[in-house]
Structures are given as structure tokens and as C-alpha cells.
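Structures incoming, each one as C-alpha cells.
Coordinate-derived values only; no laboratory data. Keep in mind the model is a prediction, meaning the values are calculated, not measured. Cβ atoms are built from the backbone, for glycine too; each structure is taken alone.
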Structure P
Amino acid sequence: MALPSTLHHLDLRLSNVDRGIDRELSLKVARHPSESMERLWLRVLALAWQFEEGIGFGPGLCEPEAPDVLAARLDGTPSVLVRVGKPDPERVAKDVSGGGGARVAVLFESPRRLEAFLEEARQARLDRIARAELAAVDPPLLAALAAREERRIRAGVTLVADHLYLDLGRETLDGPLHRGTF
């Protein structure tokens, strides 16, 4: 018998200063039994980074080809496709070419992984990757977030000029968002 997903509740105050976004969000995030807390937080940060109305979490690890975060237009076509962690460069290139004009983004767990992805994409001559937004979370920030295993979290996430600030009640964390270009 398969283990059930664990449901995490996040009350999130989201502020993206550069994009003029200021929202209160109540999120339910299902954590697959094989999903790490780092990956769960990557999904949350990816949603905050690429936020637009109607954005939500994909089906998760049970459907590996599906994006981790996505939003759709009123006609049902995707407007945002986001992958996290260690996606295959060919999968991201397919998202760019087959996404129907959707904004494609990838959030990596470290700048090192981002550079490895870019090198692999360059070797495979996947020039379409240049149209995707690529960024990586600072590893100490992600590790500090992953150490929190609470199932109900109140947090503030602020993005300013490629820097993340997180207010977790008695604890404040911050770190840069490292950008990558093809």
C-alpha cells in the first residue's frame, strides 16, 4: 500500500516589489512521500517568484512530466510553466517550444546545479533554453527552510531585485536569487 501525501498549510504574505505584487495567500501543499522538504520549499518559492493570478501547484512527483507550478489563461492554455530542482534540459526546451507562448521558468536548488544545467543545454545545443527564466536559490537559505518541518506555517516572502527575504515569525532568513543565462 502506498504512503499518502502529507498536507502542509501555508499562510503566505507575498510581496514582489519589482512587479508591484502584494498578496495574502492561503496555500495547501501536498508533499509526496518521496519529496524532500527542500523540494517542497523550492515549489513554494517558485510560486512566489513567478506569481500571477490563478497560479498553483502541479500534480507533483506522481506525474514527472507535468510542471511543478503552473498558471493558465481563461482559454485554458498555459501562461506560466515552472519546474524546480533538477529538470532535464530537453524537457525545459520542449516546454519553451510547446508551451503555447507560456512563460517558462526553472528554479534550481543551487547555483552549481544551474551551471551544470546550462552546460548540459549548451552541449546539446538546446538554444530554446535562452527563452526560459533560470534562477537558483542560495543553498544556505534553502537548507534553513528545509529544516522547518511544521505542517502549518505562517510566512512572509518578499522579493526585491533578485533577493529573497522570508519572515517566519521569530526567524528572518534571506538570500540572493542567482540568475543564469544561456
Structure Q
Amino acid sequence: MILEIVKYGHPALRQKGARVEKIDAEIKQLIADMLETVAAAKGVGLAAQQVGRALQLTVLDVRGATDRPSTLQRNGRDEDANAAMPLVLINPEVTPLGDSAAGPEGCLSFPEIFADISRAGTAEVRAMNEKGEKIAFRCGGLLARAIQHELDHLHGILFIDRMTRTEKEELKPKLEELRAKTKAALKAKT
């Protein structure tokens, strides 16, 4: 089932996610729905907060992004990042590695808003997958950027929080309009 992606101004986006203690039928269904949702939205990542659930759970799929390659290593061996997709990360621990570089980012919770965000080019990741198995890998390129972006979501941090002051000022009218629309929609539901 395709879920509603909440937009900037929704309180769930600022909530720190609770650890997933058990992968039960409800979590499995949420994962399936999130994978369907991110694919339908043509995104590369989706955090549980973006569908209104404050959990340490994110899904990623970088296969559609051919203009920005990704790298993946497990146990010191290079693997095809696309073959590992879609990727489910539960309770992830991410260590950014190397120098940071600015790169283009968008967010499904901020339609048509983009900015250059500074992030590490490589990341080490430890998490559980959808089967409850521990996984560990090192990644680079778009996958590293997307994982760091989604990890921020899991802690209530938004990509606008990482923008330069100048970028945020330039986008201020769009951001305020989006937040106002979201708040109005939430008020209409109650």
C-alpha cells in the first residue's frame, strides 16, 4: 500500500525514532509499504518519520539514479550496489568517513526544494535488515549520501538544518509556504 509522505511542518519529521525491538508482522508490512511508497515517489530513500512513524527504520533504493553512482563493500570486497537494492536498515549506526563535500540533495518531504548539502563521501553502516540479520558494509557515492540523509531523519534532523544560511534564506518563502500548507492540512483533519 502506498503511504502518505508527510511534508515539512508535520511534527513526525522532528521526532527521534524509537528502536525497533521486534520485527513482527506490523513492521514487515510497514517495510513493504515504505518500499512501495518510495518506488512510487521515484525517491532513493524514505525514513519511517516521513510516513508518520517515529521508528529507527529506513528503506533505500538507488538503482534509478544512474547519474550519481554508488559503491558498496562488504568484508573488504567490492559489490554491485544496485544488486543490494532495495536496502532496509533497522536501528542503523552510521559512521561518516573521509572529507565532506557538497552535493545536490532533495527530499520527498520537501517537494521541489533542492540544495547542496555537505556530507562525507563514504560511510560505514551497521544495522539489521528486514529479516533481523545483522548487516555491515561500507558505501560511497549517492548511497553514502542517501544513508546519511535518512539517518538524519531518524534523529529528527532535516536536510534544511544542514543548508548554509544563504541557501536557507533563499528558500525561505518556499519553506514557509510548504509549512503553512502542511499545518493547514493537519488542522483540517482534526
Structure R
Amino acid sequence: MSPLQIAIIAIVVIALAVVIWLFLKTKRTKQLHARFGPEYERTVRSEGTARAAEKVLQERQQRVARLEITPLNEQQRNRFAKAWDNEQAHFVDEPRAAVESADQLVGDVMKARGYPVSDFEQRVADVSVDHPVVVENYRVAHQIAIKDRQEPVTTEELRQAMIHYRALFADLRHEGGRMPVREVRDDTRNLAREAGR
């Protein structure tokens, strides 16, 4: 083979490798974006680049894959549903206490499912892998609860926290992490009516 032929083959091999690398990178980006949805965009903003965000999201997936996350059994689902109904009713008379209890109840469901619950940021990262659509609800609700501990917030803010907790709670409580939107909307309307009394 002549040096020119070797050079042409080398260029073709390099070009092919670049095309394959770009294809795999695009495929990985699409998969992560499809899996994480709005959490993908949020992570890109917080990490500064898509590459850094994708690394973080892949690390989250690997960490959660090592955990033993299990669905709740029927008895646990019913017990947690009753506990939520009690806290939702409790909101009418004691909204602050209900929000604190809702935060604890979400943590209890996470623990029962197998998520580690020691550090809030790690909890959010872990939950984002299987519940990316509602994880922002958890951040917002927790932020309101923290703010209320420092300086009392309005009843409307507490109501919003309960609604956000409810979205994550519903997702965590059901196998597959999905609750019909109608049920979440019904609960949200009920909470709004009760808070207005």
C-alpha cells in the first residue's frame, strides 16, 4: 500500500470514528433528556454545560441503580393514603403543622420505598431519577417549609407547599410512579376549598 492509500484509510477511519462518537453522544443526550425531562434542563442550567449535566445525571442513575428501590405494597399504600388524608384535613386548622407533617410523610414514603433520606439534596437527586417530572415540586415545597421555620409565611404559601408535596407523594405512593392527573387535581381542589373556609 502506498503512503497515500494509508493516509486515505486513516482519514476514513478517523471520520467514521467521529461520526460514531457524535451518533452515540446524540443518542445519550436524547435518552437522558427523555428520561429526566425538566430535570435535564435544570441540571444543564446548574452545571453550566450539557456535558457536565449529563455526567451528573448518569452518576445519579448509577447510584440509584445500586439502591433497592421497591414499590409499596397495598397495605403501605393504604396506610400512607390515610396518613395523607389526615394531614390534608389537618391543614384547615393547623396549616404549619400540616406542612411539617407532609414533609415528614414524604420522607417516610421515600424511606419505605428504599431511598436514603439523610441529606435533602441527595434525596432530591435520587428521586429525580425515577420521578423527574415532580421532583421540582419537592424542592419548592421544602423551600417553603424551610422559609416558614425562619419566618412565618402566608397561608397561601403553605397551601402551595401542600400541593407540591402532594404531587411528589402521589408519584411515590403508586407503583410505576404515576398517579392519574385527575386524582391530583381533585385533591388540589379539595385542599383549596378547605383552605378557603
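At a glance:
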{"item": "Of the structures P, Q, R, the one that -28000 was derived from, the read-out being helix-only ellipticity at 222 nm (-39500 (n - 2.57) for each DSSP H run of 4 or more, over all residues; to 500)", "result": "R"}
{"item": "Read-out distance in nm of label points 7 Å out along Cα→Cβ at positions 68 and 100, computed value 2.4, structure in P, Q, R", "result": "P"}
